[in-house]
1. Hey, distance in nm of label points 7 Å out along Cα→Cβ at positions 25 and 41 derived from one of 1, 2 reads 3.4; which structure?
2. A value of -34500 was computed for helix-only ellipticity at 222 nm (-39500 (n - 2.57) for each DSSP H run of 4 or more, over all residues; to 500); which of 1, 2 is the source structure?
3. Output the label of whichever structure in 1, 2 has the greatest value of Kirkwood radius over Cα pairs in Å.
4. Comparing relative contact order in percent (Cα under 8 Å, 6 or more apart) across structures 1, 2, which is largest?
Structure 1
Amino acid sequence: MGYVVAHGTDLVLSQQAANIEYEMMIISEDLQMLSQDAAVLMSEYSRTSTNGGTEGVQPDAYAKLAEIEAKEKALQAELKVLETQHSAIQQNMEATEKLIDENVKKSAAWS
C-alpha cells in the first residue's frame with residue numbers, strides 16, 4: 001500500500017472510529033435516561049405503596065419496568081456490537097499506521 005493510499009485509509013478509519021464513538025456516546029446517554037426512568041418509576045411506586053394505592057399502579061409499574069429492561073438489553077447488545085466494530089477499526093488503524101511508518105522509513109532510506 002502506497003504512502004498516499006495508506007494516509008487516505010487512515011483518515012477513513014479515523015472517521016469511522018469517530019462515528020462509532022459518537023454512536024456509543026448516544027447509547028450510553030440513552031442507558032442513563034432509562035436508568036433515571038426506572039428510578040422515577042420505582043420512586044412513584046414506593047410513594048403510592050406507602051399510601052396504600054398500589055392496586056392500579058403495580059401492574060402498570062411492572063409493565064413499564066419490563067419495557068425499560070427490554071430497551072436496556074437491546075441498547076447493551078447494540079453497544080457491544082459497536083465496541084467490537086470499534087476494536088476492529090482500531091486494529092486496522094494500527095496496521096495502517098505501521099505501513100505508513102514503513103513507507104516513511106523506505107522514503108528516508110532512498111533519499
Structure 2
Amino acid sequence: MGEKLLGTLREHLGDSPHVGDIRGRGLFIGLEIVSDKETRNPFPLEWNVTARIEEAAFERGLLVLGGVEGLIDGASGDHLELLPPYTIEDDHLDFIVHTLGESIKEVVSQIRT
C-alpha cells in the first residue's frame with residue numbers, strides 16, 4: 001500500500017511547482033515544499049508554509065505532520081510527512097492526495113497574492 005500511495009502522490013503532485021521531492025518507504029512519506037521547483041529554492045522561514053499547509057489540511061480532515069523547519073541548511077526549507085495507518089484502504093489514498101494537493105494550492109495562492 002505504501003508504494004501505491006507514493007506512486008499516486010508522484011503522479012498527482014509530482015508536477016506541482018511547489019513540491020520539490022516526494023520520497024518515502026512503506027507508509028512513511030515525506031514531501032519537500034519549495035518556492036520554485038526548478039531552483040528548489042525554499043519559501044522564507046517566516047512565512048510558516050509548513051504550518052499553514054498542516055492547518056489547511058486539518059481543516060479538510062487530513063492530519064499531516066509538519067517536518068522540522070530548516071530542512072535544507074538548518075535555517076530554511078519546508079517539508080511535510082504522511083504517516084497513514086496500516087489499515088488504510090484505496091479510497092483513503094485518493095482522499096489524502098486530493099486533500100493535500102488542495103491544501104498546498106490554497107496556502108501558496110494566499111502567499112502569492
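1. That value comes from structure 2.
2. 1
3. Details: 1: 17.7; 2: 14.0.
Max of Kirkwood radius over Cα pairs in Å: 1.
4. 1
Every number in this text was worked out from the coordinates using simple rules, so none of it is lab data. In this text the structure is predicted, and so the values were computed from the model without any measurement. Cβ atoms are built from the backbone, for glycine too; each structure is taken alone.
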